[in-house]
Structure I
Amino acid sequence: MLYWTRTPFWMKALFPAFSWRIQEAEPAVYITFDDGPHPEITPFVLEQLRHHQAHATFFCIGHRVVQFPDIYQQIFIEQHGLGNHTYDHVDGWHISSRKYVDNVMLAAVHINSNLFRPPYGHITPWLYHKIKQQLPDMQVVMWDVLSGDFDTSLSPQACAEKVLFKARPGSIIVFHDSEKARPRLEYALPRVLAYFQKKGWQMKALPYQKIHA
């Protein structure tokens, strides 16, 4: 499976309006979770965040929010960020622009946030333009470090090492609260959180969200 652990500079240059990394005076990282909520994995993640005094941002799939509304609400209650990850986890490179925008808008009915992350990171300038027409306040959030927890060929230890070796102050880091990622997430996340806590780095939700439950 081919992917970049750290996003290359030229890709960031293609979409300068997107958020790839946060510039702050104090050392901090911004851990994010895609593809939830999940009835078992998301509560595990929330427990780990509480234990390590960390906050994060959850990019949720709309139909899973409908399926597990109590878990979605718990994310909000515990003061984590929430973002739109489409209703059906659709791929922006393999669907018509109208169907894609409709899927984002359907998710927005259930996910009250101006933050958006395209599944697989697949989006085009045209799709971005069309979504912004419907959601003018939308902020697209990509990432600086990809954990690779979705990669079934990757060992849990290697998943943790990817994050620990590549993260830097301001990094937006991607994990997944999904069944596919579970073996690597359950090993890597506690170790990553403990590492940043020991270093004294803050672990924050993304700073520019406009959200209500």
Structure II
Amino acid sequence: MQMIDKNIEDYCIAKSNLPSVDCDRIEEYTRAHVHGARMLIGKMEASFIGFLLRSIGAKRVLELGTFTGYSALTMAENLPDDGEILTVDINEATVLLAKEFWKQSSHGYKITSLMGSGLDIIPTLKAPFDFVFIDADKRNYINYLKLTAPLLSPTGIIVIDNVLWDGKVLPDADLDVSEHRDRNTEFIRLVNDYIANEPSLYGTLLPIRDGIFLVRKY
């Protein structure tokens, strides 16, 4: 589902600060050769996240869901020289590809890959993080949120991707015939409802790309 008119989105992209040609190479290769390329965040979302990172002066980032490394590199480009990104994933093949792309960038040194389940890795990490990007394993979105919120710095932000799920989260939306798709819809609805009703969190859901939820602690 295209949330925003494509001509308007293209105009916005053309007038925005965008990721580098190093990121473009990841995007182009992924779209041409990697299954699931739709998982890329894309230029508009990357520009918006970069704006957020610069606005809060973020130095330390946690990412859940590395894929081919596009989002990690776009974030690294918006961190200071001593910035750090820890990115977690379980897919060795796509992470290996990501690492090859990061080597080609002058910002790649800021990125550290952690292989394994986010549920296992997050409790081992040292706080604080200025920014958390959640974009992996929809069934555990709510668990990732609950585990990472205590790790935020005082001005920290959590961004959760794909929270509109092609509009499937709407109360009157017809669920996809795929059982897996149905479950993911319910998992995303669960985390959306939790944020909306949790008094310790301040959330804003934006219809950028497939929906992103911005979350802060009160």
Structure III
Amino acid sequence: MKKLVIFDLDGTLLDTVADLANATNRALEYLGYGTHPVEAYYQFVGNGIDKLFSRALPVEQRTEDNVQRVRSIFVPYYNEHNADCSRPYPGVVDLLHSLLLQGVQLAVASNKYHEATLKLVRRFFPDVLFASVYGQRDGVPIKPAPDVVFDILRDTGVEAGHALYVGDSGVDMQTASNAGVESVGVAWGFRGEMELREHGAVHVIHKADEILGLLDKE
């Protein structure tokens, strides 16, 4: 029986792409760069916001200085507007409550910067008790490095073999593999089923409550 389910945030628990796109486009426009349709951001996100900004910038402008300029405009705006359009995916809230009722611990491991990760979790899941919530933190390698998963396992006292890691991207599936945790890919997220399977997803699900059927699988 699994004792812990670790969730990615963007594209897994929450559909956040429109707010990410709006905040990035606002920063790009302010700095005189072209903007992108929301649909383009499905391929830009997943590796932290600095990589998001680099992908959104023109190829010849992808310098560290320019990334930080975009960041300086993005962060204060996104901090105020990160819940304008974002919403939980269908069935997610009910799933979280069902897991808690079964005595399963919950955690979040995101490449979104830590402040925004905490704010979104509190905003959309105020009555869900998460044992551990981590976003991107200074000095901690981002996913697919397994460090954040190791931190969660240590926080919860759960061994890797008793945990599931749930995410929507190849980065998430690699993170799970690197941490020795069974992976669950969600087909409703930003990247789609093909990428999940190409990166070794142990399970791929299409509805949130399908996770409940995986708790006692070996």
Check: Thinking only about mean count of other Cβ atoms within 10 Å over residues 113-120, which of I, II, III has the largest value?
Finding: I
Notebook entry, point to check: Which structure, out of I, II, III, was relative contact order in percent (Cα under 8 Å, 6 or more apart) derived from, given a value of 32?
Noted result: I
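If semi-axes √(5λ) of the Cα gyration tensor in Å, for residues 33-144 alone is computed to be 30, 15, 13, which of I, II, III is the source?
Numbers: I: 25, 14, 12; II: 19, 17, 14; III: 30, 15, 13.
Corresponding structure: III.
Every number here is computed from the coordinates shown, using simple stated rules; none is lab data. Quantities reported herein were computed from a predicted structural model and do not represent experimental measurements. Cβ atoms are built from the backbone, for glycine too; each structure is taken alone.
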